[in-house]
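The next part holds the structures, each set out as structure tokens.
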Structure 1
Amino acid sequence: MSAASVTVGDVTGRIILLTTTHRIAPGLLSWPAWEALRGADRVLCADAAHPQVPYLREAGVAVETAEPDARELVDACAEGATVVVVAAADGEPRLTDGLARLAGSGRTEMPSLELLPGSYDLPGARLIDVVQTMDRIRRECPWSGGQTGEGLVKYGLEEAYELVEAIESGDREAVREELGDVLLQVVFHARIAEEDPDEPYSVDDVAGTLVEKLVRRHPHVFGDAVAETPADVKAHWLREKAAEKSRTSVTEGVPLAQPALSLVAKLAGRARTAGLDVRAGPADGLGGELLALALRAEARGVDPETALRAAARTYREAIHAAEAAAAAPPRQAAEGTAEPERDA
């Protein structure tokens, strides 16, 4: 429903259902919301612990802790009064259902019924729900409560690979789900880190560090540097990263635990960006041959890991086809070539 008023029947007063979101700091309400609150004859809220109530009272709004039913609320408006109901998180379904029944009966003179959003979620606000949900799970779930960062490593790897598979399959619903699973790993690790007795940090610290890094490594966006091509951007990024880490080699920071083809591509890309002329040396068995192929792919702008994975998927389909052929029943003899019946 939009912010516009929804009027039912003859106007003998006003009932305003004021909705807010817990994802916005309490007290940050729209101007129409404050006007409605200050101009109301009564302001009701069923939840004494509603996060908005202390701020409304601090602003001089008299908020009554009350939970009238639909009939009582309509009667309160009988003399033309305006009543604002500060809704709970679920939107007060019991009250709205009761008002709908009264309005539909045709026997009750109804006041004006208005739905007024007092605040709206900002982009990314649902991340607050993720953090709050994870916090409760960590406290109340026997399995989650006992996990450590080290114990979650295998799940992080699994989720990353599942995300890659979803992206490469082109299944957008699967990508959205797998992104959520990767996000869960981030939030889970950050929640565990809050409990460290010596060096605790929170998901806000993680996000703050990320923002600072993004700003610092994009001087062409947030500063005066100029980057006109993707190559310029990459050069900025690598320079800033090298300065931050005080690295003396382009190989520093390249994780050796990643898949071998990705490792070769990463090392080759670092060397090429640095302008280094590196010879792989003579091939040493199959490893040397694979290295040479990976270097050729990277030099052509092809990620060898992605290329081999695509070939592996094609090979998998070929295996499925071979399995289906092997499991198929023998073909019937062609018509006209069947064995003739024998005389009894």
Structure 2
Amino acid sequence: MSLTETAQVQSGRRGLFSRRLVADAALLAVAVCAFFLFPYDLAFLTRILIMMILVLSLDLVLGYGGIATLGQAAMYGTGAYAAGLFAIHVWADPVAGLLVGALAGAAIAFLSALVVMRAHGLTLLMLTIAAAQILQEIANKARPVTGGADGLRGIRMEPLFGSLKFDFIGQTGYWYALGVLCVVFAVLKVITASPFGLSVRGIKASPARMTAIGTSVYWRLVVLYTIGGAVAGIAGALAAQITSLVSLEAYSFSLSAEALIMLILGGTGRLYGAILGAAIFMVVHHTAASVDPFNWLFVIGAMVLAVVFFVPSGLLGLKDVVRSLARRVS
């Protein structure tokens, strides 16, 4: 490669880094503005932030690794119950509980991945669903520990960092969730840009070729699924800490399905798609359900169909679609 070509590559990388930095700053600015513009909707906004973390975990597994899954709720629910039980019986520190939730989600993901990653296609998909359903039934039967169908109650968190109390309005919870989201997003950007992340993308594109060059496809996918499980566990732990309640719905199939729809809406394999898709889905869902509590699913369905047919790569690819149409017209 000549010096000129090298300089062009470096210039392109700097430009890409600058654009991503601007995008990160813009997203953070929107989150800060939302806090002041909607002071009475902080509980809903915090829920959006938590769902963003869950969808990020799915994007890492599906968007980068190509692992088709409908079982992220397994790790989300485990993280929620682990953090809740830890707060009740051991220590109510939020950060410690968050780490416990991450470890619990990672443990469940690792154990299930040992089996799931040996399957492919529809079998893999069904195994991920089965894992969540089995854990939901265990939580239901373990009523003395989990509360069963009544849910796990009595979660009371200590002040964040010893000084920031969780208030009824949800101000502390919102900033707490936003801070965790920023940390998770930054860590995932590093992981996806690392040699490990690049190898996982290679596995998604062609597992046979990666095997041929000596890459351990199975174990890399196990590690990726485990990391995704840790992130999903963090989302569940956040939900338990902020709402002070964990129910069996944390393991529900609908939660995993909604996370997948959010990712499809935003676009897979770019992290930003998880953020955008979760925000749009949650806002449309909330608005449509408040207008018509019985038929709001029609709005969601129409939105998904429109994106799938007209912007298959997700809303992040809308700019490319518009450019393509403009070229055809001109």
Structure 3
Amino acid sequence: MLSRVANSVYWLGRYLERSENYARFIDVNYSLTLDLPPDSKEQWKPLITATGDIAPYTEKYDDFDRDNAIYFLAFDENNSNSLFSAISKARENARTVREKMTKESWEKLNETYLFVKEGARKEVWKREDPRDFFSDVKYQIQLLYGIEDNSVARTEEWYFRQLGQFLERADKTSRILDVKYHILLPSPEEVGSTLDILQWMALLKSVSAFNTYRRIHGNITPGGVVEFLVLNKFFPRSIFFCLSEAEKCLYKISDSSGTGFNNSAEKKIGSLRSQLEYHDVNDVITYGLHEYLDELQLKINEISNAIYENFFEIGNNIINQQMDQR
């Protein structure tokens, strides 16, 4: 498989997942602001922090006004991680490998891109309640996932897209959990308060985990949420589950048995997955949740770099050499 194609399909998976996550985060965060006590500040700064784009935001704006925050997160073309930027990059990567996609997948992706573009034209961030728009974006991308699940052959292209999707999902789950604990950490007297529980509920909803969590754990507790989103072996958005699925994709791509490792990407992801497999929530809390998640994010970045070096870099170097010779 050409590394150029693999690279495009991998980033198609990452950008689609990023788009869907941003739509969900904005939808849930808006709902949280409606549930907060009247004297509470809207929680847009932590959400922007979760995306890693606090610096470019503060260069443009002096406060965290709702309209500015939603525009920046969803429609700002100068924000390379905005919803519109992500869905545009997903569409562009899909366009370069159009022959590898089914007709239905391409049409749904193109339809979603045009829907987001139209939302920007209509300035939906200024609506009194823009949640319907972001819910529609989320469901359109989930429909695209369903179309692909039922129409795309399980070849290398499929596994590269899944690899990108699950790595992106693991990263975003770690970031949104880190923000709740590190930035929204309540004062001692607020622990267990209505506000504290509302924020933990919003966190679970932001990763579509609320109902499943309640069925398994019942009461909402910080330890229970951490265990569920970091270490749970069965929930599709837990960090452990995402890394396990990404590891399986790498083995499929390498056509290996899954015992040992064939390259540095397999080694790094296997090491991290094994670490999580044998940790429990007490290990995480004792280490320090923020420190634990920060280390996880660094290791996920290292895995992404190793994937580039093993599967994409050689092909990109060849293309650059050919361009230089022209």
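Given that helix-only ellipticity at 222 nm (-39500 (n - 2.57) for each DSSP H run of 4 or more, over all residues; to 500), derived from a single structure, equals -25000, which label among 1, 2, 3 identifies that structure? It was calculated from structure 2. Of the structures labelled 1, 2, 3, one was used to calculate relative contact order in percent (Cα under 8 Å, 6 or more apart), giving 29. Name it. Corresponding structure: 2.
Quick note: the coordinates plus some simple rules give every number you see, no bench work behind them. All values reported here derive from a predicted model rather than from experimental measurement.
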